[in-house]
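Peer 1: Quick heads-up: structures coming right below.
Values quoted throughout were computed directly from the atomic coordinates according to the rules given, and no laboratory measurement underlies them. Quick caveat, the model's predicted, so the values are computed rather than measured. Cβ atoms are built from the backbone, for glycine too; each structure is taken alone.
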Structure P
Amino acid sequence: MENKKKMSFALVLVMICVILAAVGQVSMKKGITQVGELSVSDLFSSKLFTIGTNFYIFIGLIGYIISLGLWLVALSKLDISFMYPLVSIGYILTALFAFVFLKENVTLLRWVGIFLITTGCFLIIKT
């Protein structure tokens, strides 16, 4: 029973990681839209301060840092070959959040592609 409890806890951590990553991506996209289009050289210029101090980018990065910490805890409890395919749930969440919060046009073909990738990842988990 203890092993099942440990696995359930780790799966909850993985799901929190996936949600935080999706929220982080959408938050950073909102922030970078406010900052404007970037080039690689902008990352090594004074524009880096503008990027780093944008509220949405900052929140996205914090989400990623928390997600990383929780991911490491989950990695210590589960096989990565089992865990990593679960990250594909993030494709669904990110597209859904982008559609709802960023008003992005997510086409039917894109949804079908996301569904196929996610289905494939779940097949990997079942093996």
Structure Q
Amino acid sequence: MQLSRDVALPLRELTVRASRSSGPGGQHANVTASRIEVSFNVAASSSLSEEHKRRIIARLGPRVVAVAQDARSQSRNRELALERLRRRLQGALAVQRPRRATGPSRAARQRTLELKRRQAARKRARRPPGEQDG
């Protein structure tokens, strides 16, 4: 399973379990094991570097699980579960860019000042006649 350009996960490191589904299938679902659960033990993986393991464990925990029972067929649910697991692992491996603090733009500051001027004028206009401007 390809997670990124330089990270691939062999399928032998994944544990696939089938069980009875509560999803679609009618009476057929009562006799077939179409629900698929794919789990991955991060710490025991030999294909991931220590940095990748640390990142995944920090974001998803030591054991990552994906379940699928959407389809009637076991094979389709297996595809769905593997895809969900792949997406979760890719998200955990993604390096987030550090946030760079930015300030408001000149136009935003001018809009704020104009809004304050209008509000002040509106409140000045509501004062009773004869009060001093202050």
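Peer 1: I have 21 for relative contact order in percent (Cα under 8 Å, 6 or more apart), calculated from one of the structures P, Q. Which structure is it?
Peer 2: Q
Peer 1: Next up: Which of the displayed structures (P, Q) returns the greatest value of percent of Cα pairs over 20 Å apart on calculation?
Peer 2: Q
Peer 1: Out of P, Q, which one gives 13.3, 37 for Rg and Dmax of the Cα atoms in Å, for residues 51-98 alone as computed from the coordinates?
Peer 2: Derived from the structure labelled P.
Peer 1: Can you tell which of P, Q yields 2.7 when distance in nm of label points 7 Å out along Cα→Cβ at positions 19 and 35 is derived from it?
Peer 2: P
Peer 1: Another question about this same structure. A value of 44 was derived for percent of Cα pairs over 19 Å apart, for residues 11-74 alone; which structure in P, Q was it taken from?
Peer 2: The read-out was computed on structure Q.
Peer 1: One of P, Q was used to calculate helix-only ellipticity at 222 nm (-39500 (n - 2.57) for each DSSP H run of 4 or more, over all residues; to 500), giving -25500; which?
Peer 2: Only one of P, Q returns -25500 for helix-only ellipticity at 222 nm (-39500 (n - 2.57) for each DSSP H run of 4 or more, over all residues; to 500), namely P.
Peer 1: Given a value of 2.0 for distance in nm of label points 7 Å out along Cα→Cβ at positions 67 and 83, point me to the structure among P, Q it was derived from.
Peer 2: Q
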